[in-house]
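Listed after this line are the structures, all set down as structure tokens.
None of the figures in this text is laboratory data; all of them are computed from the coordinates on show. Given the structure is predicted, the values throughout are model-derived calculations rather than measurements. Cβ atoms are built from the backbone, for glycine too; each structure is taken alone.
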Structure 1
Amino acid sequence: MVEHEDLLRNSYAAFNARDIATALKALAPDVEWQDQLEGVTLHGPEAVAEYWRRQWAVMDPSFELKNFALDPNGHMVITLVQTIRGKDGEPISQGLVRHVYEFEKGLVHRMRIL
């Protein structure tokens, strides 16, 4: 579990720094990623990167990791504070969210939002 925590801590830090290349290193080539904006599942790291670019074009999201836990299926559940700011830097929203991760061969295979 610790190696997965470290992988995700690094990925979220890279996301917050807008370092796509580093953030994507956590993702498996066949990753499935929930797109919260359009309600669809994305496939592959490049689709996730494009999703992030679309987000960053219209808002400034960031995450603060609060807690890691395993659900009964062995999936990692992260509780985070999500802060959304407008492009002008003004706060739009802030609240707790939970992201659920499944891993294969040490990389994120699937991410969904609770």
Structure 2
Amino acid sequence: MPFTDSTEPVPPELKTDEFFLRPIVVGDTEKDYAAVMETREPLRLWRQSTWPEDEFTVEENRIDVVDMEERHAAHRAFNYTVLDPAGTRCVGCVYVFPRPPRSSRSRR
């Protein structure tokens, strides 16, 4: 289910002198994979898991990227790749997910 009105515009990109942010697409698979594997130890710590496994493949990453692209198009989540200013190297990703329904959030 979309968490925004599907008629509302979604920011297409952000360019600065330091980076280029735009929706991830399947053509980004190899660049994204290189970034994931280059930073797998910090990712494992951050996620508190063993992902990505050392055996994680480009094809598995492609499947993930296709899913991200589809969720973005459907307004279910917004997934942006962060590239160097030239757009040749992925330096990260930004994920925007809907908040869970109020009733499922814990009270503080």
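For which of the structures 1, 2 does the calculation of percent of Cα pairs over 25 Å apart return 15? So the calculation was done on 1. State the single structure among 1, 2 that was used to calculate mean projected area of the Cα convex hull in nm², for residues 31-78 alone, giving 4.3. Structure 1 accounts for this read-out. Between structures 1, 2, the calculation of distance in nm of label points 7 Å out along Cα→Cβ at positions 15 and 47 yields its largest number for 2. Which of 1, 2 yields 22 for relative contact order in percent (Cα under 8 Å, 6 or more apart), as computed? For relative contact order in percent (Cα under 8 Å, 6 or more apart), the value 22 is produced by structure 1. Figure out for me which of the structures 1, 2 the number 9.5 belongs to, where mean count of other Cβ atoms within 10 Å over residues 7-14 was derived from the coordinates. The correct label is 2.
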